[in-house]
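Chemist: Presented below are the structures under discussion, each in the form of structure tokens.
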Structure I
């Protein structure tokens with residue numbers, strides 16, 4: 001399997017946890033997969049990720065998974081998967097499920113779709129077809145959870161976070177960090193008004 005396809009599949013596999021939460025809440029109604037459990041899994045995942053990243057960056061831990069799934073530019077800095085877990089944990093702890101679930105899905109499902117549409121092209125601003133694709137997918141993911149205006153503006157936030165490379169000095173801020181946080185903040189702000 002080519003590394004890019006593997007990265008996209010790993011990215012999308014994160015949707016399992018919010019998907020399981022939704023399945024329990026709306027179909028099974030067993031009360032087993034509570035939001036507290038989702039929060040605990042997120043914190044546990046963040047702890048494991050921090051240990052693995054520290055071992056990779058500072059102790060020379062070099063597993064075949066890292067070789068296949070991290071990009072070349074991530075070799076000497078915190079990898080995108082760690083930022084994915086960090087931002088997901090922040091969103092799960094700060095926002096209620098109505099906001100957190102669509103924000104997570106925008107990262108976990110919207111970002112891989114955007115990546116497929118963009119191909120291997122690295123640009124400061126993604127092409128219009130990629131921006132539109134990301135917006136449409138994120139809108140569809142948010143619409144069942146929040147008001148139409150919150151869904152539109154949250155999807156727009158995710159699209160901007162994904163499609164416009166934010167730089168701080170020489171450092172490019174990974175969209176795995178910004179997509180769920182920006183979309184969640186926007187949706188919460190709209191619903192609060």
Structure II
């Protein structure tokens with residue numbers, strides 16, 4: 001069965017973006033970027049992959065990406081409605097009247113049921129790239145978390161797992177690997193304890 005992996009950047013106080021969705025406060029560059037890109041090259045947008053000459057490199061971890069509407073809208077604001085054309089793309093939204101791009105599939109029903117279907121298909125992993133509200137909804141199916149933890153305190157913003165109802169019980173993960181880079185970014189791989 002395929003795994004659903006939530007791969008995301010966060011501040012040490014648990015925010016993935018400002019209230020308005022900006023991620024400009026995350027520093028670009030540093031020594032963490034080349035190491036993580038080498039390990040997860042398919043998580044770069046298609047246009048960025050082309051710049052780095054990675055567009056001919058086959059996907060090694062994920063062949064599918066799932067994102068919420070707000071995360072997809074961020075890509076639209078930066079000039080693309082199909083940010084990960086090298087992957088099978090899904091946008092979860094109950095407000096979009098139709099798929100935002102011919103290369104993007106719309107999940108307008110139960111996202112948990114659709115993810116369960118996708119996990120039963122053959123293929124590489126499924127990458128949940130955001131946002132926090134969707135991560136909270138899909139938490140029962142999240143198998144791994146790849147967390148780029150930046151040494152920043154934001155104070156307020158969009159939380160890592162949304163701000164919804166309390167869980168019936170804690171969801172436990174264990175650290176598989178961790179690395180702290182010279183630029184202060186910690187990269188932590190968690191696996192769900194079942």
Structure III
């Protein structure tokens with residue numbers, strides 16, 4: 001994904017940018033900053049850290065819940081979404097997460113399917129939840145922005161954040177979960193603006 005991002009920036013003739021990434025996007029942004037620091041003017045990492053996140057996520061449950069969804073063909077989209085949400089509810093308790101997952105439900109030739117490759121995700125879960133080892137550092141301005149109701153940026157991660165991103169600030173938005181931008185959009189935007197103007 002980092003290679004894809006670098007290729008896209010080249011295609012768009014963008015030689016320097018501010019990268020903002022949430023969750024997996026944050027991992028891509030961190031990796032890009034660490035491997036191609038000349039491309040990154042500033043870095044914002046939203047609710048993820050350069051640490052293994054396997055113990056902090058319900059991702060396994062989400063994937064299993066999506067795999068278990070069964071929907072009949074030729075139903076109206078609204079009915080299909082409602083049925084899918086009902087089936088997800090047992091393993092995915094948070095309504096906001098269910099709504100996010102349902103954005104991946106698509107109709108293809110009268111059948112409903114997930115847009116994402118659930119098998120590939122399942123088979124590579126350990127890789128997805130890990131973060132590569134780096135000896136490089138990114139010295140540019142960096143903001144790690146977490147939600148106080150999320151465990152994705154822990155105090156245990158601070159030493160590794162500081163090692164890889166010595167200019168990093170770490171901030172938390174009160175009462176925000178992993179989906180900070182959805183939970184607290186105004187606070188999220190305000191934090192970004194303050195960081196980008198500093």
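Only the coordinates and a few stated rules stand behind these numbers; no lab work does. All figures in this text were calculated on a predicted structure; none of them were measured in a lab. Cβ atoms are built from the backbone, for glycine too; each structure is taken alone.
Chemist: Computing helix-only ellipticity at 222 nm (-39500 (n - 2.57) for each DSSP H run of 4 or more, over all residues; to 500) gives -21500 for which of I, II, III?
Modeler: Source structure for this number: I.
Chemist: Matching task: 0.75 is the computed value of FRET efficiency 1/(1 + (r/R0)^6) of positions 20 and 108 (r between Cβ atoms, R0 = 30 Å, to 0.05). Pick the structure from I, II, III. Walk me through the numbers on the way to the answer.
Modeler: Details: I: 1.00; II: 0.75; III: 0.45.
Here the read-out was taken from II.
Chemist: Suppose distance in nm of label points 7 Å out along Cα→Cβ at positions 36 and 116 works out to 2.4; of I, II, III, which structure was it derived from?
Modeler: III
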